[in-house]
1. I, II: which one has FRET efficiency 1/(1 + (r/R0)^6) of positions 147 and 531 (r between Cβ atoms, R0 = 41 Å, to 0.05), as calculated, at 0.05?
2. Out of I, II, which one gives 23.7 for Kirkwood radius over Cα pairs in Å, for residues 379-738 alone as computed from the coordinates?
3. Thinking only about Cα Rg over 2.2 N^0.38 Å, which of I, II has the largest value?
4. Have a look at I, II and say which one yields -11000 for helix-only ellipticity at 222 nm (-39500 (n - 2.57) for each DSSP H run of 4 or more, over all residues; to 500), as calculated.
5. Given 10.6 as the derived value for distance in nm of label points 7 Å out along Cα→Cβ at positions 11 and 603, which of the supplied structures I, II does it correspond to?
Structure I
């Protein structure tokens with residue numbers, strides 16, 4: 001739905017508990033106890049006609065007896081009372097409710113319908129509620145609460161939620177928000193991700209998910225959240241193609257874990273570990289056996305042992321007794337003192353050949369583990385490197401673990417868990433890197449012949465074909481740069497398979513892997529969601545064994561995957577596609593076999609990620625020459641860098657509110673790799689005198705999750721100001737957001753930015769002083785409130 005009124009759930013001033021009780025077998029009893037015992041500062045109003053008071057708090061007989069409408073209602077009453085109660089709450093002014101009572105599907109629908117006119121947000125029905133420790137709010141039936149912290153936790157399983165709460169409490173880890181979600185409710189995963197992405201109290205997000213319902217909203221929200229904070233996902237259940245979920249999680253820049261144990265460790269990792277810098281791990285232990293366990297685990301997750309520099313070797317030679325090896329993993333000796341631990345760790349942290357450090361420590365009669373931890377903690381806190389620790393044992397190392405926990409440093413109880421955590425850090429860094437890597441520009445000569453291909457498919461459908469006839473399929477593939485080869489496949493060329501299947505949740509999914517007869521035996525596939533670019537296609541190939549061997553052929557195959565994704569996005573009548581085998585011979589792609597299943601045209605909305613909106617391209621005449629207005633593409637990044645370099649310093653300051661001299665990679669990615677479902681950026685572009693595309697101006701806006709407001713910004717190349725290009729771009733932006741039903745365009749500008757203020761007034765908008773000194777607020781209504 002949206003994130004409107006969700007603050008009523010997490011930061012209410014008053015909470016009414018309908019069905020509050022003293023009976024130990026009632027859910028209302030657990031909720032009442034949780035609310036009364038967690039230090040909630042607001043008003044608590046139990047509602048039950050059977051009691052005059054509960055836990056010393058006055059009890060009310062019914063909703064109408066309450067002093068005023070509660071901000072939040074927790075409902076534990078029988079199923080047949082729920083829908084009517086929600087209608088009454090909405091009419092009185094309540095905007096948030098948690099329904100813990102399990103109900104039938106019909107009652108669920110009646111309840112959601114009753115809430116809709118009032119925008120009353122409902123968590124449930126079902127589940128066990130939520131916990132917001134910073135507000136002292138435990139609006140749940142969970143047996144345990146949570147410490148305040150910076151992690152948001154979402155779970156679609158009540159038992160997983162309670163287990164994580166119990167584990168975290170034992171390990172001293174706190175949460176900002178903990179939420180139990182249920183399928184088919186008002187608030188879904190996308191809503192929660194949107195809320196937590198904007199939540200200043202949440203620095204990282206952990207999710208346990210079983211099903212996704214609104215795929216496009218989920219991916220849009222996940223991409224937004226993961227750009228700002230770590231997001232870790234445990235996907236339970238194996239419905240559909242699990243590789244599609246892998247693709248979704250990777251595409252959004254999130255991290256996937258595969259077991260509940262890994263999820264618990266991921267909580268520790270995201271709460272305390274620093275970001276990874278690379279894949280090379282230094283291992284230091286006070287015993288060769290424990291160090292080797294870590295090295296073996298590193299090999300299992302395809303990690304790399306760091307190769308120490310000669311300078312590090314010299315430092316280690318001074319610190320270690322004769323006879324101990326200076327190779328990684330470093331055994332510093334079972335009798336090693338706290339000072340030796342600190343000296344060796346300091347040497348390893350200074351080595352530029354090591355990206356991260358793992359300290360493995362087992363109890364020793366020679367040195368107290370707590371003293372070792374106290375010596376290491378300041379070093380680790382001061383270092384910018386990712387440092388993980390394993391305190392192996394029980395009571396003897398409990399004090400050491402506590403020292404690291406108090407210092408906010410990650411620790412694990414086995415070497416294998418610590419190495420898996422390092423693997424998680426590495427994989428998360430890779431997923432994040434995909435979000436900012438600039439894709440190569442697709443050559444102009446490889447632009448598909450879309451119309452011809454569409455006509456062939458439409459004709460085949462009109463003729464009643466269930467499959468595209470071979471000759472037509474060959475022509476369609478050739479139109480997208482995938483030509484059929486005459487004769488059999490070359491015997492020494494590696495055969496691949498490229499395909500598309502429609503996932504029931506996420507829609508079309510592209511796959512690539514081993515082809516031919518071998519591919520039907522070995523599942524060597526990687527999956528990606530269209531649309532693709534060369535960066536995403538290259539990542540898909542690197543995730544397959546066959547793709548990693550094809551270095552010389554990689555770029556040709558990348559272009560093929562990009563074009564298959566374009567074909568799938570352009571021609572919705574293709575229900576399934578199997579191109580097998582495919583090979584690259586002398587740098588030329590060759591298709592040796594293919595089949596395409598036809599069906600009713602698939603709506604564009606069935607694609608989990610909105611493709612490039614080609615229909616918004618518009619060619620105009622400007623200054624006596626053609627100019628193209630179109631949505632920005634990731635491939636526009638090089639032109640955007642050139643555009644930025646041609647901006648006067650003062651124009652940069654007025655647009656970005658800072659004196660930036662160049663665009664950092666993360667900023668460049670945010671500007672060029674946009675989510676067309678939530679945002680839009682139109683550029684004015686033409687071919688420059690050097691034959692390269694040049695950007696002359698850009699206008700952009702990002703809509704809120706409710707599509708009520710879109711915040712805009714605009715800039716025109718400094719040497720082209722005053723020629724009407726800003727007006728043209730702004731009008732195109734307004735037309736687009738009006739068409740999608742957005743209510744209002746907003747923005748902010750420096751008070752001295754007279755040009756921006758004049759632009760807003762020219763189009764009928766308002767300019768008012770901002771609460772922030774030196775700024776003005778810009779507003780332009782796109783629709784009347786009654787429309």
Structure II
């Protein structure tokens with residue numbers, strides 16, 4: 001068993017001293033030292049260069065490593081290691097986080113690090129890659145911050161272990177604190193400063209240089225407010241003025257949004273710019289939480305379509321029946337689409353944390369630049385004076401170069417040669433040493449000319465630098481000119497829009513969240529477009545119509561109601577009106593804003609939508625006519641619990657040729673067949689039947705004939721019949737040969753199930769009708785390419801032949 005060794009006795013001269021310290025005093029002292037370290041060494045920026053120690057050390061060390069914009073990128077891990085080992089003993093995480101932030105264009109108004117790789121995303125939704133994967137180098141803007149740092153422009157101090165020297169501040173060729181802003185939490189204080197536009201801040205600084213007594217209102221003409229790297233809109237400028245005056249204030253940032261048709265049947269709120277430091281994932285998550293908690297209604301879907309080519313694009317699809325403007329107002333209130341930014345301009349001035357307004361911040365920076373330019377000018381003048389001293393000594397030697405060479409050759413050693421030259425030519429020790437070190441090949445006549453030119457240049461530069469040092473006006477002019485050059489090189493257009501608080505009216509006060517159940521009309525075009533328009537707006541043919549927008553069917557409805565869509569297979573599909581795109585005011589004469597039927601209804605192969613009908617059971621009902629000559633009036637008893645139902649039992653091979661909702665029940669039903677037979681009979685001759693019935697005989701067809709058109713016409717209205725005869729019975733340009741427009745009242749009423757009368761006589765080569773239509777005038781026609789066609793004049797002959805034409809008809813329609 002091992003024995004415990006006895007403690008080593010203290011030396012004989014050891015004197016034991018025990019200090020009795022109050023724990024409260026010890027805690028106060030230790031905490032004050034900790035607070036002092038956090039405030040001055042970590043959390044708060046210097047008001048002169050706008051950098052915290054870690055950022056300053058990164059930029060300085062990267063410059064010392066030669067990571068300039070024209071050089072290649074290096075691994076961030078290498079930069080972190082150099083900074084941590086030489087200057088910053090607080091761990092690699094804080095250093096790399098600072099590098100990442102300085103490289104993010106959405107965090108810095110003017111990025112200071114040029115990064116390669118994944119440096120994270122807006123709102124930190126996608127964290128940056130590890131430092132071993134990413135690469136970095138300085139940007140041109142960061143080079144402006146460290147420019148002339150080795151010309152004794154700033155003070156240096158020892159690093160944490162005294163082995164290195166680091167700058168206490170950077171020369172800072174532009175006001176970085178205002179341009180890029182900062183944030184930090186110290187002990188008992190914090191700072192939160194928004195970014196600004198570089199060109200605006202420089203303009204204010206230059207004005208302050210020229211007019212040191214300028215007031216805040218004058219400076220705010222140049223700097224009206226923050227300019228955030230993510231854009232957005234600042235709403236309410238009073239808080240900004242408070243911050244510029246006292247150093248503290250708040251303002252609201254709103255996302256930049258537009259309301260667009262994101263799908264043919266839905267509108268959406270498209271977000272292209274988010275508030276500062278807010279990412280799309282944060283917005284999406286908050287919206288989903290609100291929807292799940294049923295605190296937010298009207299959201300159909302949220303999609304993040306952001307990419308590197310188009311930038312941020314967050315699409316919030318709005319359910320049909322909800323007003324996007326009102327929903328957007330709720331999103332501003334409940335989600336991060338609107339955020340409040342609290343300005344707290346706390347920075348270190350001469351080692352003291354101060355809260356400053358706009359003018360004080362500019363004054364501190366401008367004074368810093370005065371000191372930098374003054375020290376730089378003094379350094380450059382001293383270096384040029386030293387060089388001039390050497391050049392003048394060399395010129396003295398060149399005046400009698402032979403004697404100089406002879407004197408050197410006759411000397412026993414270099415020390416003797418130096419003393420003899422100093423005595424003979426009245427040279428200084430420095431000049432003599434330079435002459436002795438100069439190779440003989442430089443002591444030529446040409447070099448003497450160069451030296452004289454260099455002497456003149458040095459004298460001019462020394463005079464200019466002396467003027468800067470002796471004249472305050474010249475100093476201010478130089479600083480102002482350098483700021484103007486920086487603004488020209490790095491200045492960009494403003495990204496954030498500034499708005500007064502009353503510039504954006506509250507949508508929730510003026511517009512209800514849900515669309516009102518107002519009367520409207522649902523329109524179906526001959527090319528399969530669906531839309532709704534406000535009730536009372538005409539949908540009649542007229543000027544301004546677009547191509548392919550003839551109204552084939554129109555029914556009255558309400559915005560939150562349903563209508564029926566009758567298909568060629570005898571089905572009626574329930575169609576919610578609110579799903580249809582609403583035509584804007586003054587646009588009801590076109591269906592340019594309509595959407596294809598396929599966006600709303602699922603039709604089988606070969607199935608077509610031929611008409612619309614109301615689902616009002618108080619109407620006279622629906623009249624149907626089939627290709628095989630069957631007619632039916634359907635009793636208006638529509639099942640409320642079904643989205644689709646049959647309205648006629650069709651025979652094999654049969655399909656609907658037309659369907660029309662009767663308005664009075666006194667209309668005439670009209671069949672037109674492929675062999676040019678037209679049958680007109682009163683709708684009252686057709687007994688209404690239930691939905692499962694198969695109808696009754698409508699028109700007697702000849703062998704090989706089929707029904708081309710089935711419509712209903714008001715006998716008291718002005719109506720026409722349009723018929724087109726073709727050689728092959730099709731609507732191709734090669735086969736069509738003649739068309740004809742006939743007044744409807746020329747055709748007599750006949751009994752149901754009869755053959756009717758002829759409506760067009762065929763010319764030689766014509767085999768039958770390719771197209772037929774009967775309806776209220778004025779009728780309007782369109783070709784297959786959408787071009788309008790001018791119909792021929794009315795032919796008073798009921799069974800006359802047609803007029804030759806060149807373009808086939810694609811559609812004919814009358815007033816809806």
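1. Working: I: 0.45; II: 0.05.
Source structure: II.
2. Considering all the candidates, the number was obtained from I.
3. Structure II gives the largest value of Cα Rg over 2.2 N^0.38 Å among I, II.
4. Derived from the structure labelled I.
5. Working: I: 3.6; II: 10.6.
It was calculated from structure II.
Readers should treat all values here as calculations from the given coordinates under stated rules, not as data from a laboratory. Nothing here was measured: the structure is a model prediction, and the numbers come from that model. Cβ atoms are built from the backbone, for glycine too; each structure is taken alone.
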